[in-house]
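Have a look at these structures, which come just after this line.
What follows is calculated from the coordinates using simple rules that are stated; it is not laboratory data. Keep in mind it's a predicted model, so treat the numbers as computed, not measured. Cβ atoms are built from the backbone, for glycine too; each structure is taken alone.
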Structure I
Amino acid sequence: MKIGDLARVTSTKVETIRYYEAEGLIPRPARSSSNYRIYEQAHLDRLSFIRRSRDLGFTLHQVRTLLRLADDPAAPCGEVDAITTAHVVEIDRKLADLQALRSELVRRLDSCAGSTIADCRIIEALSPGR
């Protein structure tokens with residue numbers, strides 16, 4: 001399949017696919033006689049793995065490591081566990097931050113008198129110099 005087909009099937013921008021190739025995350029495909037990139041099932045599978053990993057919030061560095069580990073099925077999975085554990089810790093931190101943000105916004109909303117912008121506590125909180 002051509003790059004446009006791979007992009008469409010995986011919902012990935014063509015530029016992103018080229019970037020992943022340049023970064024070595026996806027092997028460079030063979031070229032047709034007219035110099036088009038020709039992608040195979042292995043490219044689709046690898047790109048799908050990358051997309052799923054990125055959708056789950058793994059960094060490109062983590063994805064690169066996960067791909068390296070996935071390429072060696074006989075290797076122990078301790079490093080995968082360590083990467084995943086670190087990612088879960090980061091997710092928990094972000095969730096705590098989001099919960100604190102939500103609480104602050106709800107508190108501000110509850111204290112809103114609903115009269116005029118001049119008395120709006122939300123606008124006040126967002127304004128510089130506060």
Structure II
Amino acid sequence: MSRQTSAGSFGEELTAQKLQNDGWEILERNWHSKNGELDIVARRGNMLTFVEVKARTAGAIVSGAEAVTRAKMVKLVKAAMDYIYKFDVNVNETYLRFDIAEVTLERCAEPKLNSLRYIEDAFSPSSVGIYL
């Protein structure tokens with residue numbers, strides 16, 4: 001496993017733990033469709049969130065949120081639409097949300113948490129020109 005993969009997996013694990021501690025049920029991790037991957041899909045009540053996790057080393061030039069470009073957002077929304085279709089999610093009764101988790105790691109051989117910034121409602125499908 002590469003250092004980057006290890007950091008990404010570590011970041012996803014920390015984010016999943018945070019969500020569970022906040023009362024979210026983790027439905028999927030690393031869910032794939034023809035349009036891309038969803039790092040975490042979680043549900044709490046009538047809210048379904050699709051979480052993009054970005055792990056960075058402290059001092060990185062680009063933040064995790066900045067790394068989620070418009071093109072990446074389009075891919076995430078399309079993958080979420082695949083998920084909604086596959087699992088027959090009733091979009092009239094379910095609030096959909098797209099979040100970003102910025103996980104900052106210390107510069108060391110093994111991943112070690114520096115900080116975790118969780119951005120709720122980081123973007124919406126309409127912000128990238130997609131209407132559900």
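Structure notes:
- Which of I, II leads on relative contact order in percent (Cα under 8 Å, 6 or more apart), largest value: II
- helix-only ellipticity at 222 nm (-39500 (n - 2.57) for each DSSP H run of 4 or more, over all residues; to 500) from the coordinates reads -20000; which among I, II: I
- Kirkwood radius over Cα pairs in Å - highest-scoring structure of I, II: I
- Parent structure of the calculated result 12.5, given that mean count of other Cβ atoms within 10 Å over residues 20-27 is the read-out and I, II the choices: II
- Comparing mean count of other Cβ atoms within 10 Å over residues 76-83 across structures I, II, the highest figure comes from II.
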